[in-house]
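Input: structures, listed below.
What follows draws every value from the coordinates through simple rules; no lab data is involved. These figures come from a predicted structure and were not determined experimentally. Cβ atoms are built from the backbone, for glycine too; each structure is taken alone.
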Structure I
Amino acid sequence: MILNEIVIVRGGGDLATGTIHKLHRCGFKVLVLEVPKPMSIRRKVSFSEAMYDKQTEIDGVTAIHVNCLDEVKEVWSSKNVPIIIDPKGECIKQLKPEIVVDATMAKKNLGTAKDMAGITIALGPGFIAGKDVDVVIETSRGHDLGRLIFEGETKKNTGTPGLIGGYSKERVIHSPCDGIIENIKDIGAIVEKDEIIAYVGAASIKTEISGVLRGIIRSGSNVTEGLKIADIDPRIFEKDNFHTISDKSRNIAGGVLEAILYMKELNIHHVSKITYE
């Protein structure tokens, strides 16, 4: 019976949000661990925004920022998703969940270990399945997106964004310098090539292509040179989708759910085999 089982998800960005959303709707008690000031780009579909706004609603599910485990239980009782500051994963030690999912998308392991829970899952590169965690989920666009990996790693991080509408690296914008970002355009805006969408200090941030501003880091954030700060979707016909969970995120979420159910089934068969033999 999986209903009401605790799942701790490390990270609340847009790809993590698809997983959080799906597991919550499937009956799990999901707790999200975040850093004090998340730097999500697709903020309209990131539960991490609750760290700033106290709560945020995405596709019918509400995440609420809490300060302690007592508040976590209250939010669960109200059928919502609690999110708490806990970058080191102290809540994992206290709650001893059956399932831990690392969805930080940091491209490296920041401390998730296989012994943290009965089932451990990680999204994307930086983890070795069978060593760091039980299962790694492929997050690279293409034929293997959402595939479960039980031994080894996902595809290496190439640093090149996936192809959307015929564009790859052109649709992603990086900061040219260190500084405080001041947004001129908001998420969902239709922008033209070479249009200014923000400033970092005195440096103007311009688009390389026309399209929909799908995501941009929260205005007032302290950014560093080379950091990804915005994302343009060249498909104007997708302009109404900036506030809903993406196909990629839902695909990965399906992989996480499959991994949980599959690992549970393996454990049940293993126990039954021992019992009957």
Structure II
Amino acid sequence: MRRVGFILILLGGVLLWGCKNEAESRPPIPLKGPITFDPAHPQLAKVLEKVTDGFGAVDYEALHRNPEPLDAYLNLAASVPRSQFDGWTKPERMAFLLNVYNAATLKLMADHYPIASIKMIGGVRSVWNLKVVRLFGAKCSLNHVEHEMIRKMFQSPSVHFALVCGAKSCPVLRKEPYTAAKLEEQFAEQARTFLGDEEKNFVDLMEKELHLSPIFKWYGEDFGKDDAAIIQFVADFFPPETAEALRGGGFKVRYTKYDWSANKKN
């Protein structure tokens, strides 16, 4: 029985390794110069309207059955030359990269549907290190887009409420793409929604404990130099009485458990 169990585990690893190769197999899009690209991201808007409920659940089965609209958006985004991207405004560039990241994550989850967790994709390598994002005539990983581009270029903690990782504990996927015209409004809504979800973040006034998503631990430096600064940052997103108590100090930060199971529609 032990030998059979070992063989099954080995076969599972081989299958997941195959998924990794499949996910990375798409070649980069050849660049032909500037293209027509609508900053409202209408192609992605149609996809999001159909597959997300705006509360966290995503219909990956529908994406799996009908991948063409998402593929078309990703192909279009991949056709944008870096020189064209560099000429956009900062909000336009930020919205573009956020949408590409989230769309690439949707593509991964849909391609491997049904899958229990995004962390199962990639075999022995982290899914976030797979070169599955086609961008500026090359290929890169989700980690590269997040850490080397989005975080370095914009240095905004708000991006952590916008990037979606395909898990139940990540921020919710909006029913609309991010756009330069609405970006600050969208960031504020995402922060309120995320911090208002008591499965991810809550305040225990009696014990003077602030329970936060591990996102605030993993990216603590983006939110403040220490726990006190992070508490001041999040206070504004809680009800007035709770916010006042948090600003008064004396709270300890605790972290909730991160649920990596797929945020799929039941």
Checklist entry - Which of I, II yields 23 for relative contact order in percent (Cα under 8 Å, 6 or more apart), as computed? => result II
Checklist entry - For mean count of other Cβ atoms within 10 Å over residues 108-115, which of the structures I, II scores highest? => result II
Item to check | Value 0.3, calculated as distance in nm of label points 7 Å out along Cα→Cβ at positions 52 and 164, assigned to which of I, II | outcome: II
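Of the structures labelled I, II, which one yields 55, 26, 23 when Cα extents along the principal axes in Å, for residues 132-211 alone is computed from its coordinates? Kindly include the intermediate steps, with their values, before the conclusion.
On the way: I: 47, 28, 20; II: 55, 26, 23.
The value was obtained from structure II.
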Item to check | helix-only ellipticity at 222 nm (-39500 (n - 2.57) for each DSSP H run of 4 or more, over all residues; to 500) from the coordinates reads -13000; which among I, II | outcome: II
Checklist entry - For distance in nm of label points 7 Å out along Cα→Cβ at positions 44 and 140, which of the structures I, II scores highest? => result I
